[in-house]
Structure 1
Amino acid sequence: MSNFLIEAFGYLGSFLVLVSMLMTSVVKLRVINTIGSIIFTIYALIIRSYPTALMNAALVFINLYFLFKMTKTENHFRVVEVNSDDLLLKEFLDYYHDDIYYNFPDLEFDLKDMNRCFVVFNEDKPVGFTIGKYDKNELDLVLDYTVPAYRDASIGNFLYDKLGQFGIKKVLYKGPLTDSHVDYLKKVGFHKTADYYYKEY
């Protein structure tokens, strides 16, 4: 392998490690960081920089350990139903206001009109919420929001597995959509009709 290719390989590993630091999702951060660290470990072994290789190999195992732990975090999730005037929900909406409207720019709703509201916790930390209008066993979903660090569909999968336990037979989403939102709805088990997405229990 030429020196140019070896150096390019090393730069690629460094670039991926750097890019991983820009990720808001913890899962994406660790996955990209793991790939970058593997590449940089190989690069360090090629140039015989063994301390660098050892450090990056350690980073690979650390990342894999935490990624494995994340696959088990569902046991720490819990969903709590709250009223629309709940102070925690209002604080949540206020704190993440800019991010909510960045991701849902056409969103319009009055919280007072929402009669089913759910907050998802990871241990003692609120990490997502869902609000909507409920009628005749159907929840017309208005907003399903997850904080950036948990935006990997794990909370959505957990939440929509549990909503049936709250007497909900069907969840409908008729609101504005982006490509990423469509991908998310599919990941958490929604199906498409001509006019909306839905999930049944």
Structure 2
Amino acid sequence: MTDSSQLRKEILAARNRLTAAEIKEKSGAIQDNLLGLEKIITAKNIFSYVSFRSEVATLELINSLLNKGKIVTVPITRIKEKRLDAIRITNPESDLVPGYCDIPEPNEELCLQQKANPADIDVILLPGSVFDKRGGRFGYGGGYYDRFVSSIPGAVRVGLAFDLQIIEKAPLQPHDEILDFVITETRVLRGKR
């Protein structure tokens, strides 16, 4: 079995080969599958990553959630403290600016005024490099999301992934957090947290 860094590299390389049109089409199907989930329909406060490069696209999804009256928070990466803060946004177009690694993040003014209490979050939408059928997830190696979700055990954890990112069983480490759901363009996998 390949080690996790090799596995991550191979799957991300495959994901990076998707065209912009494929990402848009598959992300749309993932969004439809997600919005049909009972846990999303009943959630009030949803934390979502903001997509970057070849990740499952989330901007349309964030707008859909806002239009449904959901409170939407997104991460700001605090490098020194090695943590994510949840910041409430109401308009992605004006609220987000290029941040850490050029990932769109809330502007500094919002970070001061709209910092959310993580305990209020009902659902966390996570990106990742590799996912497995029991809800296992590899991020990108920084551990930011693992620390974030472990601090909010009551929130429903949902990974958004393309089918090509799903493997049977990832070689997880003890610190790797298990998800409740992984949503792809063709299926909804229930995690075994």
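Quick one: helix-only ellipticity at 222 nm (-39500 (n - 2.57) for each DSSP H run of 4 or more, over all residues; to 500) came out at -8500 when computed from one of 1, 2, so which one is it? Source structure: 2.
Once FRET efficiency 1/(1 + (r/R0)^6) of positions 55 and 135 (r between Cβ atoms, R0 = 25 Å, to 0.05) is calculated for all of 1, 2, which comes out largest?
The structure with the largest value is 2.
In this comparison of 1, 2, the computed figure 1.5 for distance in nm of label points 7 Å out along Cα→Cβ at positions 63 and 95 is attributed to 2. Look at FRET efficiency 1/(1 + (r/R0)^6) of positions 15 and 143 (r between Cβ atoms, R0 = 25 Å, to 0.05) for each of 1, 2: the largest one is in 2. Can you tell which of 1, 2 yields 1.7 when distance in nm of label points 7 Å out along Cα→Cβ at positions 103 and 119 is derived from it? Only structure 1 yields this read-out.
Determine which structure produced the value 21.2, 69 for Rg and Dmax of the Cα atoms in Å, calculated from the coordinates; the candidates are 1, 2. Value 21.2, 69 for Rg and Dmax of the Cα atoms in Å corresponds to 1 out of 1, 2.
Suppose you compute relative contact order in percent (Cα under 8 Å, 6 or more apart) for every structure in 1, 2: which one lands on 15? Attributed to the structure labelled 1.
Readers should treat all values here as calculations from the given coordinates under stated rules, not as data from a laboratory. Small disclaimer: the values here were computed from a predicted structure and weren't measured. Cβ atoms are built from the backbone, for glycine too; each structure is taken alone.
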